[in-house]
Each structure stands twice: as structure tokens, then as C-alpha cells.
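The next part holds the structures, each set out as C-alpha cells.
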Structure 1
Amino acid sequence: MFGLGMPELLVIFLIALIVFGAGKLPQIGSSLGTAIREFKKSIESPPKEVPTATPDEIVCKQCHRPLQKDWLTCPHCGLKIEANPGA
């Protein structure tokens with residue numbers, strides 16, 4: 001484990017105990033464990049799908065998200081929309 005033995009881990013724990021105090025150390029450990037668990041869950045979960053447009057909808061050339069015909073810029077990426085993209 002990163003070349004750390006028991007004496008090194010004990011020194012790190014004692015320094016953390018001195019810096020954070022005995023009352024705060026369990027809270028820090030709990031929040032660190034929760035953060036690691038959430039990070040692993042986000043890596044393992046499938047990515048969210050980007051909504052696709054139907055053939056009669058306008059699609060942004062940069063972010064490929066559907067747009068409304070009266071929009072002048074894409075609200076997602078800020079790209080300026082051409083006046084007549086289909087023509």
C-alpha cells in the first residue's frame with residue numbers, strides 16, 4: 001500500500017489526531033468514505049443519454065442537442081445559430 005508500513009501509518013494517524021482532534025476524526029473518515037463510494041458509483045454507472053432530435057427539429061452543430069426554431073443561440077453551449085440552417 002504505497003510502500004507505507006505500520007509505523008508510518010501510525011505516525012500519519014497521530015498527526016491527523018493532533019490536527020483535527022478526536023471528536024472531528026470520525027466525521028472526516030465518514031465523509032471521506034462517502035465521497036469515495038459516490039465516486040466509484042459514478043464511474044460504474046452508465047453515462048446519461050443526450051436527447052436526440054426528430055428529423056424536423058434543429059440540432060446544434062457543436063453540442064448536438066435539439067433546439068427550438070426561434071432561438072438565436074444554443075442555451076447549452078452558446079453557439080450562435082444560423083438564420084437558415086437547412087438551406
Structure 2
Amino acid sequence: MVRCGVCGSERLGPLGELMTDSRVGDQRHLSLRFPRPGLLRPRPEYWARQGRACLSCGAVTAFLSPAELRRHRADADQLVEPEQPPD
């Protein structure tokens with residue numbers, strides 16, 4: 001059973017496609033981004049293309065595709081926490 005990560009409710013809507021209003025290339029979907037792990041290393045980024053909305057509190061939970069999840073798991077030990085949380 002999947003529960004809302006914010007309020008704990010089991011009342012989640014169906015799986016839907018997550019989109020932004022950006023029209024630049026493949027940047028129409030939401031991404032999970034991290035700081036560069038080194039000066040010349042690329043910034044790690046993982047695309048979340050699907051999500052569910054909680055019918056109780058309205059929170060949206062994003063899901064990585066299986067391929068993005070494999071990449072994220074492989075990179076997890078090298079990811080760097082931001083020095084300050086984003087605003």
C-alpha cells in the first residue's frame with residue numbers, strides 16, 4: 001500500500017504524467033538535481049516523469065522511471081548535499 005509522504009493518507013490518485021510549462025528540449029518533465037560532485041564533473045540530474053497526488057492534503061509524490069532509478073542508485077554514494085537548501 002502506498003501512502004502519502006506528507007500526511008500518511010492512503011487516498012492517492014492514479015499515476016499521472018508530471019510536466020512543467022517549460023518548452024525547452026526535454027525539460028518539460030520535473031528533474032531531481034544535485035550539485036556537481038567535482039569541478040569538471042557533470043551535474044547529476046534524474047528525470048521524474050510520473051507522480052501521484054494525495055486526495056487528502058494535495059501533496060504530489062514524484063516517481064523516477066526504472067532506468068532513472070537505476071542511475072540514481074548507482075550514483076547515490078557520490079551525490080553531494082547542497083550547502084544550503086533551495087528556497
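Each reported figure results from applying straightforward, stated rules to the coordinates on display, with no laboratory input. Computed from a predicted model, the values in this text were never measured in an experiment. Cβ atoms are built from the backbone, for glycine too; each structure is taken alone.
Ranked by FRET efficiency 1/(1 + (r/R0)^6) of positions 19 and 67 (r between Cβ atoms, R0 = 25 Å, to 0.05), which of 1, 2 sits at the highest value? Kindly include the intermediate steps, with their values, before the conclusion.
On the way: 1: 0.00; 2: 0.85.
Going through 1, 2 one by one, FRET efficiency 1/(1 + (r/R0)^6) of positions 19 and 67 (r between Cβ atoms, R0 = 25 Å, to 0.05) peaks for structure 2.
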**Report entry** Structures 1, 2, by relative contact order in percent (Cα under 8 Å, 6 or more apart): label with the highest value
**Finding:** 2
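Given a computed value of -13500 for helix-only ellipticity at 222 nm (-39500 (n - 2.57) for each DSSP H run of 4 or more, over all residues; to 500), which structure among 1, 2 does it belong to?
Details: 1: -13500; 2: -3500.
Label of the originating structure: 1.
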Requested in this report: Out of 1, 2, choose the structure whose coordinates give Rg/Rh (Cα atoms, Kirkwood Rh) equal to 1.39 when calculated.
Outcome: 1
Query raised in the report: Thinking of 1, 2, which structure, once FRET efficiency 1/(1 + (r/R0)^6) of positions 3 and 59 (r between Cβ atoms, R0 = 25 Å, to 0.05) is computed, gives back 1.00?
Result: 2
